[in-house]
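Take a look at the structures listed below.
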Structure P
């Protein structure tokens, strides 16, 4: 493809990315558009390469910085950073058996994206450590202001209940962040594959195998959450929720492979996702299945 065309596509994708990101300034109704902010960057990166993705990111970042310096910083850390990380890793390959190429494992991609989010969380904990109560205190005060609209008594009772679970706030943000990265990357890869413009083969759920060190990190976070106190318990709880996310995807991979061995695989998977959506507690079972799969290798036998 001519370099001029590549640069034009990269520039247009950068402007589209900036538009999606800044659309939230129009009100909460545009929040869904912001969730797809990384999609154009992933389309360029996974379809044209890392350098065009870097060019697109630069254009989008410049627009975001012009609109608002703070929004630009959030955009750099929250959107550009993980996108470029995933694109750079996803395009790594080496010679495999025969003439085939061995591509960077999808499980490692997921693990490294999750660790990126984890590191930003820990930086935030350190950054706010000088404030009264640290990051947990900042969150508690912000929630108290919102809850005060319910009335003094209701706000006090609710605040007392929530105080023990403040780690859930950054935890949910981290889970959403990791999920956003996965959804945008997977959607971009699917669109590129449909049009025959993908640079690497599309991985499947059954191929997701996390590195074993990620389960150790999850174990440490659980210990901090339940045995630690103060900042350690707060950070541990948030870390636990974030690290459960990639293990959920690995557990889902196990379910997909088991389902593929049945003639009613479609029905099984529909029932599985309905249980996840409506009951939610099966999420913990799937996470546990993902952790166990790292040690027991439930997928050692390929699907029929």
Structure Q
């Protein structure tokens, strides 16, 4: 019998890649993916029953209320999903490894190239709830938190990644404004999935940052995607974060990833170098089994 790992958020962007890539990166694990349709993680009784039935040997917690706008509009929804459910699942998993996918949004974005030792200071509801979720998880010395920033890939319904959102907008006749002064370190979901499997395999615990090697503005990210998404041509407009309205957005969420890189068996790629290599190799841009790795 192989040990069983539960992957929450299995229908989401990262959770889907974690489940799909298991045969490649985690062949010794029996993977049980749970989507929102399978289990409401905010239902404590249902979650307890699921954990008693499945008896996991490890948990990878990808599920979240992740849209910043939704969190601002309904802070209680964000709290139930990102704090209460996370804390409860961590408690149910107190005797096994538990990896929680968090966010660079726990920082205010004034500094950039954040290390794990930098003090968090979230400026929006999403970041605040993810930070409190982290704190609950890290009360257990066996558990781990992985902060990510901007994830690229393809989701089940084509509505999860920032790339998909851009493509959907322009196909509906809209223009997309990308800030030239807002910086991120995007990473394909397949890279995140492999990294998470390697952390689990090594029994890693504690706090880790995971982002691409390149610090890129939103505008630079859009320009890098044009060869792959020609529908974006002529529909991207460069703007400034100074004119942003809506939920507060940190200006610079680039992450220093030296700590996690020391544990991984492969080099974390930069976003533009990833796209260039995929074009050169003539393979699927977001393939979860990349020959690059």
Structure R
């Protein structure tokens, strides 16, 4: 009899111990949620993520507030998660640059183990543009000029060790070019620089499309598996003989140690928000598509990408010493 009472008491204790996690998942959110993104206001990521946040706000009845934290190759939001509580009120965009950070910088946290991966959202469509009046009319011209003038062809990207930067360095290495990289904090600053004649080329997501349509910029190549519908006459890197495809998928993560039920709850809300027509349309303006990943699939993607990025950083000779 006494044993049954002890077991019953232990069982009740187990249920009571589990209850707070269930309550947290069901009660979330009881206050505004911060969604920290890696790029400045006005660029493609900011614009599309704000639509996503507005959709989530309507679904939740609590504000999802976008906070811009540009710089450091897009890794500042993930770094902020390391000081945040795992209660679902601080979320962050996780760009691909997060997975190469330990190979290039000394940090005291692990991008795979110290982030709760919640949902994969989308990826980018990248390309290389030059001013419309540039003498570099095609990729062939670009290569020829760069080879004739080593280190003098300036190109901009959205930051050091971002996907546009690393991909351009990979392109340069494979094509035998020596280029001069100029980093910017995001697409808006990068576009101002190339439109103002301060750099000769820009590697970016297709936030440059309106400037191409306006006759101010020309696209030399795009970086996807196939040509972009918006630029059907522009060759891919693969068509130019460079075996490179870059889409740089990203999503949303939270601090380490989040309860699985809370992660699933946030995932479900943001999946509904990302599939709303206005978000799909916002992505389409920048040639982006939905790339949904569940928490489990996103965590596996993080592990796989972490290994793959090490190979790229090593290949380009950008690994930190020691």
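Every read-out reported here was derived from the displayed coordinates using simple, explicitly stated rules and does not represent laboratory data. For clarity, every value in this text was computed on a predicted model and none was experimentally measured. Cβ atoms are built from the backbone, for glycine too; each structure is taken alone.
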Report task. Taking 26.0 as the value of mean count of other Cβ atoms within 10 Å over residues 99-106 derived from one of the structures shown (P, Q, R), identify that structure. Result -> Q
Query raised in the report: Hey, Rg and Dmax of the Cα atoms in Å, for residues 75-122 alone derived from one of P, Q, R reads 13.5, 38; which structure?
Result: Q
Query - Parent structure of the calculated result -13000, given that helix-only ellipticity at 222 nm (-39500 (n - 2.57) for each DSSP H run of 4 or more, over all residues; to 500) is the read-out and P, Q, R the choices - result: R
Query raised in the report: Where is relative contact order in percent (Cα under 8 Å, 6 or more apart) largest, in which of P, Q, R?
Result: R
Report task. Give the label, chosen from P, Q, R, of the structure having the highest value of Rg/Rh (Cα atoms, Kirkwood Rh). Result -> R
